[in-house]
Structure I
Amino acid sequence: MTTLFRGEIAKGERVTLREKRLGDATNDYRWRSTPALSRFDAARPLTMSYQQYLALYREELLYPSPYRRSFGIENSTGRHIGNVMYYNIDALRQEAELGITVGEQAFWGQGFGGEAVRLLVQYLVERQGFHRIYLKTLDWNERALRCFQRAGFAEYGRSSRSGNTFVLMEFRREWLSDPRSEPAESTPD
């Protein structure tokens, strides 16, 4: 069993998921205001000043929403390389939506994001009791699609918004206990 330290929620071989800190604001602001990274979320880059962002960030840390939780992703040397979150929490249905950003490009395509996703899913299912975790990702983001498939997510539909097509994916708790209930591998169109 992996020993967790204060603020850590999950620890893998190469990444640790931990509570957000005020010191993360600098990286988060940089990542969210970079057009190339915003494109992966089908979002516009932040245009507010860092000081405005920091005030909102501080407020979110002091008064967190009951419908959203965000964690920092650290590599094995303690470097903050991204964030993983769950939101749209539905306590009645025991489900939530998952999101991830690996903001440091030097860590793309090396499995850091996949490990973070698997750790968050394990945390949500085993320690928080969620039955379903779902997400959406842009249909052209092949790296994210492979990451989510390797983490056990399966496509259940597609949607379009503002000229973008999203692949809708889900992970269900029962897939852990009964491998026969896992969906068949989907094939590309």
Structure II
Amino acid sequence: MRNNPSSQLAILITRLANRLEQFIDWSGRVVSWCVLGMVLLTFLVVVLRYLFDSGWIALQESVSYLHSLVFLLGAAYTLKHDAHVRVDIFYSRCSDRAKAWVELLGHLFILIPVMLFIVWISWPYISDAWAVKESSRDAGGLPGVYLLKSLILLMAGLLIIQALVLVMRAGLKLGGSEHS
């Protein structure tokens, strides 16, 4: 049975899915360190403001930059760990096979198209920001707003990768070829 072509395909798909999820997991763990950075910078902003009556716009903006980074680049990691908020009144009562169909169809026909739409609709917004090397509107603010806006494309790309992994896993489950 090991030499069965469909079994070998299932093994290849599983290996690919595992590799892609390792990348998503790695990116999520790297991005999670930004949360610590946000906490430390917020603490610094508060100390400077209330103890020294001082502050910098760039320091305050850096907290927003880090928050954006965590939110946008952590979305795929959150999806991988099934930690997004969902209303599962019906889903929780479904059989494993029905759940696999929901995962397959939901990711193929909702998540991936929405992410592709986000790429398409945000492309002019991001390319315009790159064209002028957009920076903060505030004096003393951070440069690189165009880089921050580019995270939208990275978010969509990472979510598409994770959605494809979930589609592969659901397909394997429906085909009766689950490998770990």
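Computed from the coordinates by the stated procedures, all read-outs in this text should not be read as laboratory data. All of these numbers come straight from a predicted model, not from anything done at the bench. Cβ atoms are built from the backbone, for glycine too; each structure is taken alone.
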| task | Could you tell me which structure in I, II was used to calculate helix-only ellipticity at 222 nm (-39500 (n - 2.57) for each DSSP H run of 4 or more, over all residues; to 500) as -7000? | result | I
| Who wins on Kirkwood radius over Cα pairs in Å among I, II, i.e. which is largest? | II
| request: State the single structure among I, II that was used to calculate relative contact order in percent (Cα under 8 Å, 6 or more apart), giving 33. | output: II
| query | Which structure, out of I, II, was FRET efficiency 1/(1 + (r/R0)^6) of positions 52 and 92 (r between Cβ atoms, R0 = 35 Å, to 0.05) calculated from, if the result is 0.10? | reply | II
| One of I, II was used to compute mean count of other Cβ atoms within 10 Å over residues 124-131, and the answer was 12.6. Which one was it? | II
